[in-house]
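Take a look at the structures listed below.
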Structure 1
Amino acid sequence: MAVFEHRTLLPYPREQVFAWFERPGALVRLNPPFGGTVLAEPSDGIRDGSVAKLGIGPPGVLGAGLGAAARSVPWPGLVPQRLRRPELDWTARHDAYDPPSAFRDTMVRGPLRRWVHTHRFEDAPAGGTVMTDHVDFAVPGEGRLPGGATEAGARAMLPALRRIFAYRDDQLRGDLDFHAAHAAAGTRTVAVAGASGLIGRQLCALLTGGGHRVVRLVRRESRGPDEISWDPARGRLDPESLRDVDVVVNLAGRFIGGHFTDQAKREILTSRVETTGLLARSLAVLAEDGRPRAFLCASGINYYGARPHVGDDPAPLPEDAPSGDGFLAEVCRAWEGATAPAADAGVRVVSTRTGIVQTPAEGALARFLPLYAVGLGGPLDCEQWVSWISVDDAISAYAHAALTEALTGPLNAVGPAPVLGAEYARTLGRVLHRPALLPVPRFGPRLVVGEQGARELAYASQRVSSRKLEASGYRFRHPTLETALRHVLP
């Protein structure tokens with residue numbers, strides 16, 4: 001049996017840190033995107049008997065590349081969900097619940113012979129909390145294979161464990177800092193449409209971790225007070241179901257990927273305009289009661305067009321820059337325009353124009369990873385501007401907008417330092433310890449997303465300003481591309 005320990009010093013009281021772990025969403029926030037997926041959150045928090053289920057992905061850069069490749073495959077509907085992911089199932093049961101001092105999770109099913117993870121919380125001598133993660137584990141074959149083999153197997157796991165717990169350390173610290181910075185706003189009730197998507201799930205977890213109540217809009221019969229049933233395609237939503245909600249966040253919309261066929265373009269546009277319009281009209285009906293409410297709607301930097309700049313060193317685009325040409329710019333204009341009924345009724349409206357979100361779970365980075373993992377990575381276009389944002393800053397920007405009354409209108413959610421395509425490739429290669437020399441052939445993106453998709457997505461060049469977000473008091477977790485990539489990659 002082997003032992004691993006990780007200590008974290010946090011400048012917050014022990015009761016406050018322990019309470020964060022007790023709230024829904026903690027496991028979602030702590031699980032690294034390079035380590036697998038949360039299949040089921042703990043059934044009863046961290047209390048004795050609570051059960052959680054994870055999918056554990058293969059380790060290292062090659063493992064992350066394999067996982068990204070599997071997620072990008074257009075699997076036929078007949079293929080079971082569990083066969084679409086290169087992961088091993090892991091079931092853990094909690095016990096030893098002793099607030100605010102300790103709790104424990106033990107693997108009851110999974111790839112290891114043993115895993116017992118004890119979380120201890122102690123008052124730090126100079127104030128704050130010392131959190132200790134103590135893990136007793138045994139690799140497969142212990143007791144049956146020669147001792148040298150099992151010891152080597154345990155040693156081989158240690159770098160991966162150090163990386164996972166460093167990620168958890170950064171996530172916990174970042175979330176606690178965010179909640180402390182927004183404590184004066186109090187707690188809110190937030191309704192989220194699109195809560196099952198990547199951004200939606202993480203946003204819900206961030207909010208509940210801060211003590212906010214999250215209500216999910218679902219396209220089926222609701223199963224309790226924290227769900228609201230709606231059918232945007234048929235225009236069905238009871239405005240009264242939003243009466244006690246302070247903020248509505250709309251992240252719903254068909255995934256933008258694949259070829260831009262006529263049908264795909266219709267679905268991309270209508271899925272965004274229908275949901276946004278229905279929510280905006282419902283909030284407008286409620287506005288007569290005088291209760292302050294906010295409506296946050298997703299949008300994208302595609303608003304500015306695929307190639308809005310003139311000159312070699314263009315100034316970053318602020319929110320009042322004109323909209324550009326192309327299908328995705330048209331979508332963003334219609335998307336933002338659909339919020340008008342709420343804004344006209346006095347609801348605070350924020351349209352969040354999100355940049356290229358950096359996560360290996362989906363999107364551009366997920367598409368690059370398989371190539372970089374096998375040493376074939378390189379730039380798409382050395383001279384294109386890439387306005388990126390870390391996945392946690394994207395999520396936190398939404399939460400910040402929800403809790404900041406002074407924010408209104410369009411808001412660029414991009415990192416403070418856009419980079420050129422050549423620098424993006426070099427940075428990604430450096431983080432992965434892989435070469436970044438081979439330019440991606442022009443036919444590659446066209447095969448994946450078609451001619452129009454390649455022009456408006458893969459080869460788009462947009463240098464976008466984050467000044468308004470920063471001026472509102474937002475502090476970036478990952479102000480550089482390298483820190484953003486190092487956080488989410490193994």
Structure 2
Amino acid sequence: MKSGAKNNNVNELKIGWGTRIAYGCGDTACNVVFGMISTLLTLFYTDYVGISAATVGLVMLLSRAFDGVSDAVMGVIVEKTKSKWGKARPWILWMSIPYAVCAVLLFTVPQTKESIQFLYMFVTYNLVTTVCYTAINLPYSSLSALMTRSSMERDMLSIVRMGISPFGRILAVTCTMPVVKLFGDDQAAWAKTMALWAVIALILLIICFLKCEEKVEIKAKEKQEKVPLGKALKALVTNAYFWAVVILWTMQNGIYCITGTILPYYCKYIFENDTWMYSALYLTETLLIVAVTFFSPILLKRFGKRNMSLAGVVLALAGQILFFVNPYSFRWMLLSCIIRAIGLAPLNSVVFGFLGDVVEYGQWKTHLRQESLIFAGSSVGMKVGAGLTSAIITGLLSGAGYVSSATGGVVQPESAVEMIVNIYKVGPMVVWVVVLITLLFYKLDKKYPIIMEELMEREARGEM
């Protein structure tokens with residue numbers, strides 16, 4: 001039992017705050033670009049380049065099909081990667097510069113025929129999301145399971161990650177419109193603004209790479225024969241808790257996609273103010289999520305991941321129902337955002353902790369350890385869900401008669417304005433109900449201590 005005890009002690013070592021913050025810097029960098037893509041990119045395409053909402057939706061829908069495949073491929077690539085830095089960590093370094101460059105290319109759509117614009121959008125959108133973002137974010141996410149096997153330490157990594165990563169979104173979403181207007185409020189201004197954000201993202205990725213090391217070593221896995229892809233995929237799809245966390249991560253990103261995409265339209269066409277009102281609403285909700293996220297360790301210690309997330313979802317659902325009282329009032333929307341933010345924060349803070357636990361559960365159930373494949377599979381669900389959400393939103397806007405124009409001053413038909421309101425009202429309700437049902441059936445928190453005890457005993461015998 002001595003070798004097993006040693007392995008257990010190594011993997012239970014406390015991770016310092018410097019490393020936790022450096023790990024969070026990685027997702028902050030990802031959020032700078034992903035925040036732009038999931039919130040403001042649609043507005044840029046329709047209102048600054050003049051591309052129809054239907055065309056934008058088609059690009060995003062088609063791209064997500066490729067994006068989902070790229071996650072699965074990247075999961076296999078990471079599992080096979082061997083370098084002096086490990087198998088996940090080096091990808092953060094290798095892809096950081098291509099990621100920053102391609103992010104700027106998103107906002108340099110040529111003023112030409114719509115067919116050429118469609119092709120340019122499709123290529124650049126996929127370079128960023130399908131290739132660069134996937135090749136950074138998937139290894140980055142699986143890195144937490146390679147840094148420690150302690151569920152509590154993984155939860156703390158998730159909490160710090162989700163506590164500071166929103167500042168990437170804040171930079172992208174809250175500051176972009178003022179900076180764009182400062183640079184001339186045209187298409188070129190968007191490219192200049194994205195260039196600033198890309199440099200910041202690059203620096204944060206380098207910090208993450210330098211400070212976060214892979215320390216989990218399982219001797220039994222090193223002795224294990226090569227696992228056929230079919231067997232690995234079977235182990236993945238038969239993991240019930242994998243599917244539960246796929247739903248949770250997809251819905252968590254779905255709420256950001258719905259509210260983030262529609263909010264700039266809402267402020268522009270319902271409140272007739274797309275600058276300070278938009279920034280105020282987004283900043284209020286995001287900063288509250290950050291504040292409550294850093295309070296989450298207290299709730300986590302007392303109630304566990306599942307119970308605190310469940311209570312938060314109930315509160316978020318109540319906050320969304322409150323919005324129905326007066327959807328045309330800025331004050332009611334602000335109050336709804338405040339309540340919703342407090343409710344979302346618990347799930348938001350530990351969603352990647354859930355994924356880490358699924359890795360250990362999968363090893364316990366199937367005798368296969370699949371850090372990268374589990375995170376890859378979950379990312380497929382998240383990205384496909386986000387792509388479908390974006391496509392549905394743009395499809396609904398197009399069907400309601402939304403008028404795209406790069407000249408500004410467009411008066412939208414009443415049907416389009418009503419659709420904007422209805423999407424913001426009903427979309428989040430659907431998300432919260434799905435999350436509520438999923439968490440009610442989630443029981444892994446109770447099983448986890450017994451699972452880890454059995455795994456330590458197995459590994460001490462040289463078994464998986």
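All of the numbers you see were taken from the coordinates with simple rules; none came from a lab. Given the structure is predicted, the values throughout are model-derived calculations rather than measurements. Cβ atoms are built from the backbone, for glycine too; each structure is taken alone.
Numbers at a glance
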quantity	calculated
With relative contact order in percent (Cα under 8 Å, 6 or more apart) derived as 15, matching label from 1, 2	1
Comparison of 1, 2 - label where mean projected area of the Cα convex hull in nm², for residues 390-453 alone is highest	2
Answer label among 1, 2 for the case where distance in nm of label points 7 Å out along Cα→Cβ at positions 374 and 398, calculated from the coordinates, equals 3.9	2
Given 36, 29, 22 for semi-axes √(5λ) of the Cα gyration tensor in Å, calculated: source structure among 1, 2	1
Test item: helix-only ellipticity at 222 nm (-39500 (n - 2.57) for each DSSP H run of 4 or more, over all residues; to 500) calculated as -26000, pick one of 1, 2	2
